[in-house]
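Next up, some structures in structure tokens.
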Structure I
């Protein structure tokens, strides 16, 4: 992908321009921080506050008991033998003391303390037995496309002028270059996740995140991380109930609150969930993590959880389909997923719909292809660009429209440049790399000058 290499060089030019002083940054929630850590987004190699080298051998599992966030983890200090234990993640270094971990025996097995904010004075991480725990300070701003708050207004930028003067083929090559670069970045992320958790768990986590949409990507990611695929596949009859229970959607056993058409279904879920409930109580998602308002009924997370459960049930078929590397076969697999209850319900409390609804619609299938399957195939060193470049765009969104306005203004070719998934992904990459990183309202952005040189 030579175009991707050219875009990578262009991407580097954003690093040499001045930034506005004190650009705003959003502080991640502790749950989001933990999820990004477990996904391997911060990497596997670190240096402690005292200068020791830390290698993550195993990220462990989400801890269901009292104690640190992750259990059964393993780290290597300065290349020594792996040390097994727990990993705790906090927003600040002083949280170890203020949360009472230092005197809590449940934290005795902690081998690594991760935090974001370092205090003005020095805090040490010690267990109840006075054992010193290595500390690592991580920086969320190094994460790609994660915490930027610099969202410009949706008005044309300086770049629309040089882009308008570019011949159609050259303008399209810019989008192709950015799309190829974005595809490579996603493949690299999936490759890291495979290295950390294996092929199946990585795919399961990616599919869950894709079903979460923008609004609920975090809770879906947390569910897939906390309720591993290998555990679910050992309990095929309980998959759906465990997913709904862990999501916090089965907290009301009173069937009177449900419509008559729903009661039998919820009763079956509850009967399957309650034997697992006590063991998983600590990792059930809090209600505040879900964003339900502003979500289209067809995209309600309860319907998406049902779709995820069907994927688990059909995992062997999914893996066979994946091996054929066909976008058509993949689309057919997702489009044909079926659920007797959710074919006709928006939520657990809604009235039944008279018309059957797709469990996963065409636009979401297109998103899964673009953001999960094609990057996965590329991560396995399979040539995917010709097929990827042909994927038709199914849906637009506010960010795409904003990006199109910034780059193309009222250029009559604007719609034409957004007809494929690849073009849309390329546009988003440019928007995130330049528009969202620029604090000068276009004045100091290097992109317009670079476009004049693009050949």
Structure II
């Protein structure tokens, strides 16, 4: 159980030491412990709204968030994207008129991926608190971020912070599917409502190792998501008469080869900078292999060592292909004429999906197998600027909130809505602000997704420090 009095004092002390003098007056008025208490209640309520996508049902969640804003005296718009699918938008203005030219967007998504409830130890939509964790689908991805953004936004309003730029709060929809109600449609329909120069979104990480924050990863670029359907064809027939052209057998052989395949490693600029800065805090053996990434003759061996140490590092250093779904058959005694599998492909920025398809066709080398690119391709966007005022603010605040930690650029292996914003010339950064171990970070999209309550509270404080420092009038 957290002792509220001592925690409140420690948070208020951090508020004074962790931000420059020009923002201290505003921050000193914020009871961050109380704010975190309220935010925890808001998060539990949001988790309890099932927004599994598909179908999403984000309209209900958007109204819930709008209700919290309206109680704070902040006008909020619930904007329909498609029937039953809505976003919520609110704005704190720095002047008499909305000004998108230097506005800051606080973005997170309301929808979540599906669950197999039988595999969870608790109700995935019950917002159960157990052993210091809040469990629930979306606790990390991405309802925790929705509420952290909301808490920072409300704290700015409560304290009457004089702003140097507009701050826009958006909780959007259809991020997990990237379908007809996604950020692309939101921009097409409502860009005038959310136009901005800077954005904070999911995609970063505050990495905990041995009980201490090791680094703050600021997502400035991301891998590009594609899905490929692998189809095996054959002749259907009775299960009592096996044939060598059985589609299930051919699909299984193809998937076995693909599952064992690893694309060649290719560290890109942002990833090399990430590992270069990590050498300052890693043990010497690990740092040695990080430095070897820039030595062509040692690259393969370096990537093997780093990939063995972390599956996330492996994915950051190469294109990846993950078989995710298999479909075949209509009856137990019928040999099907067709069997299919889905490959979820994540490419490094700038890489060609057609090159990957050609490589897979050559690898499988089976005339009964074909590869088809699904229409839900991601966006190949440019990276955000590592010298922008927002990046520098995060870089400055992070080690003050987490002493001994470093801030570094991060290529996320997952896709986010930031890619579409970057295509609209927004300097967008991923900053999932909660200190998490890699084990908890990897629970995103997995069973028993959860967030440590202490980490949630620290994340609320950290994000507020970043937002207030960046948005407060100079």
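Each value in this text was obtained by applying a stated rule to the coordinates, not by laboratory testing. Since we're looking at a predicted model, the values are computed, not measured. Cβ atoms are built from the backbone, for glycine too; each structure is taken alone.
Work out the source of 22.8 here, i.e. which of I, II gives that when mean count of other Cβ atoms within 10 Å over residues 171-178 is computed. Only one of I, II returns 22.8 for mean count of other Cβ atoms within 10 Å over residues 171-178, namely I. Taking percent of Cα pairs over 40 Å apart as the criterion, the top structure among I, II is I, with the largest value. Tell me which of I, II gives 61 when you compute percent of Cα pairs over 19 Å apart, for residues 219-378 alone. Structure of origin is II.
Thinking only about FRET efficiency 1/(1 + (r/R0)^6) of positions 75 and 123 (r between Cβ atoms, R0 = 41 Å, to 0.05), which of I, II has the largest value?
Values: I: 1.00; II: 0.75.
Result for FRET efficiency 1/(1 + (r/R0)^6) of positions 75 and 123 (r between Cβ atoms, R0 = 41 Å, to 0.05) over I, II: largest is I.
Source structure of the calculated read-out (distance in nm of label points 7 Å out along Cα→Cβ at positions 291 and 427, 2.1) within I, II: I. When relative contact order in percent (Cα under 8 Å, 6 or more apart) is calculated for each of the structures I, II, the largest result comes from II.
Quick check on the output: 2.0 is distance in nm of label points 7 Å out along Cα→Cβ at positions 243 and 275, derived from one of I, II. Which one produced it? Show your work: numbers first, answer last.
Details: I: 2.0; II: 4.9.
The read-out comes from structure I.
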